[in-house]
1. Could you tell me which structure in I, II was used to calculate helix-only ellipticity at 222 nm (-39500 (n - 2.57) for each DSSP H run of 4 or more, over all residues; to 500) as -12500?
2. Assign the value 49, 36, 29, calculated as Cα extents along the principal axes in Å, to the correct structure from I, II.
3. Which of I, II yields 2.5 for distance in nm of label points 7 Å out along Cα→Cβ at positions 57 and 121, as computed?
4. Work out relative contact order in percent (Cα under 8 Å, 6 or more apart) for each of structures I, II, then name the structure with the largest result.
5. As an exercise: distance in nm of label points 7 Å out along Cα→Cβ at positions 25 and 129, calculated from one structure in I, II, equals 4.5. Which structure is it?
6. A value of 0.55 was computed for FRET efficiency 1/(1 + (r/R0)^6) of positions 73 and 137 (r between Cβ atoms, R0 = 30 Å, to 0.05); which of I, II is the source structure?
7. Ranked on mean count of other Cβ atoms within 10 Å over residues 105-112, which label among I, II comes first with the largest value?
8. Identify which of structures I, II gives the largest calculated value of distance in nm of label points 7 Å out along Cα→Cβ at positions 65 and 81.
Structure I
Amino acid sequence: MDTDVEVIKPLDDLLQFHAVSGFESVKYIPTGLMACEKNNPAFSEFLREYDGLHFISQDGTQDITTNCVRITNKCLEYGLRLDNTEQTLANGFHILPIDYLCPKDLQTGKINLTANTYTIHHFNGSWLPEETRYRTRLSQKMLSLHVPGRISGRLVNFMADKKFRGLSFAVKSLAKKFVNRITKEG
């Protein structure tokens with residue numbers, strides 16, 4: 001369980017499964033909360049995925065594949081359907097719909113609690129730089145206020161630049177973009 005997972009109700013009901021997690025979106029199985037019995041073969045296989053992997057590839061590039069992508073890809077091999085439905089895979093891994101363990105929308109930040117909800121993964125991204133987390137929070141606020149994407153992006157950039165680089169930098173950056181746009185159109 002990640003440190004930014006909030007438990008809403010007792011997890012005892014999840015003990016019926018040999019191995020369990022849930023969707024974080026229609027496309028991915030998260031690692032915010034995963035559980036299994038001791039020596040579970042599915043989880044042993046997930047861990048073996050990391051044997052011999054290196055963060056820096058031989059060509060010098062970084063392997064930034066997330067664990068969610070790795071686990072989701074492995075689950076696809078065992079019959080995972082990317083449809084946000086409850087399912088048990090051929091390897092015995094039980095997958096729950098989004099509202100059980102990850103009812104927070106990663107894009108908007110909105111939380112959709114239901115009677116099924118056990119936990120909320122808050123996706124704090126504590127490993128990310130503060131500026132990235134700030135920009136994400138601002139983007140979520142803009143989405144919740146229904147600010148159009150083009151305007152939203154400019155506002156987020158201006159506010160983040162102001163906070164992390166100063167007002168002078170933010171104004172100069174905005175003015176430069178404005179001049180570039182006029183020059184391209186003129």
Structure II
Amino acid sequence: MRAAYAQGGEKKAAPIATAYLDRFKNDRTALRDAAVVAMLFGDVDRSTAIEKQIVDSGRGESLDYNQLAWAALMAGKVTTATLELANRGMLVGNNDATGLMHTLAAVDAELDKPAEARATLLQRITALGEDEPDDNDWYVFGRIAECYGLSQEAASMYRRLERPKNELAILASSYALAQKRLKAIDGAK
């Protein structure tokens with residue numbers, strides 16, 4: 001699938017992805033791999049459909065819920081259902097998934113719940129044993145700043161995120177989300 005996306009984008013990858021999914025429809029690991037590949041190439045809808053298939057089968061784990069919630073963030077389609085997915089992932093993962101904490105904080109900020117976002121993000125930083133936010137955390141802090149109407153401060157935080165060195169990681173990254181927010185802030189001027 002990765003080669004199909006790399007060679008021809010979503011259109012060329014679609015029939016290959018369908019055949020792959022038909023062949024491995026009961027293999028959760030294969031489905032997850034396909035969802036990740038789709039997300040890496042910006043095919044958020046396919047990634048969501050695959051992860052939804054896993055969750056709807058009753059075999060979802062915290063990383064599946066995280067992927068679904070992250071896909072909603074990437075698509076700009078965050079709803080209270082997204083928050084439920086992220087919270088469900090935290091419960092399934094026994095509240096110890098720092099990646100999911102980041103997603104949950106981002107979802108809270110997107111839903112204009114800055115206090116909840118901040119609390120979750122600080123919990124994540126503590127769980128990681130860090131004294132300072134990491135690169136991805138600045139995206140959430142930027143969204144929190146926007147919740148309070150602090151656009152310029154938010155833009156400063158978004159600019160702190162470094163472009164991923166791996167080109168395949170860009171489309172599914174906090175960096176990509178930060179770039180979208182920077183464009184929105186610049187467009188609002």
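Throughout, read-outs are computed from the coordinates displayed, never taken from laboratory work. These numbers were taken from a predicted model, which means no experiment stands behind them. Cβ atoms are built from the backbone, for glycine too; each structure is taken alone.
1. It traces back to I.
2. The read-out comes from structure II.
3. Structure I accounts for this read-out.
4. Working: I: 22; II: 14.
Ranking I, II on relative contact order in percent (Cα under 8 Å, 6 or more apart), first place is I.
5. Among I, II, the structure yielding 4.5 for distance in nm of label points 7 Å out along Cα→Cβ at positions 25 and 129 is II.
6. I
7. Details: I: 13.8; II: 23.6.
Once mean count of other Cβ atoms within 10 Å over residues 105-112 is worked out for each structure, II has the highest.
8. Details: I: 2.6; II: 1.7.
When distance in nm of label points 7 Å out along Cα→Cβ at positions 65 and 81 is calculated for I, II, structure I comes out on top.
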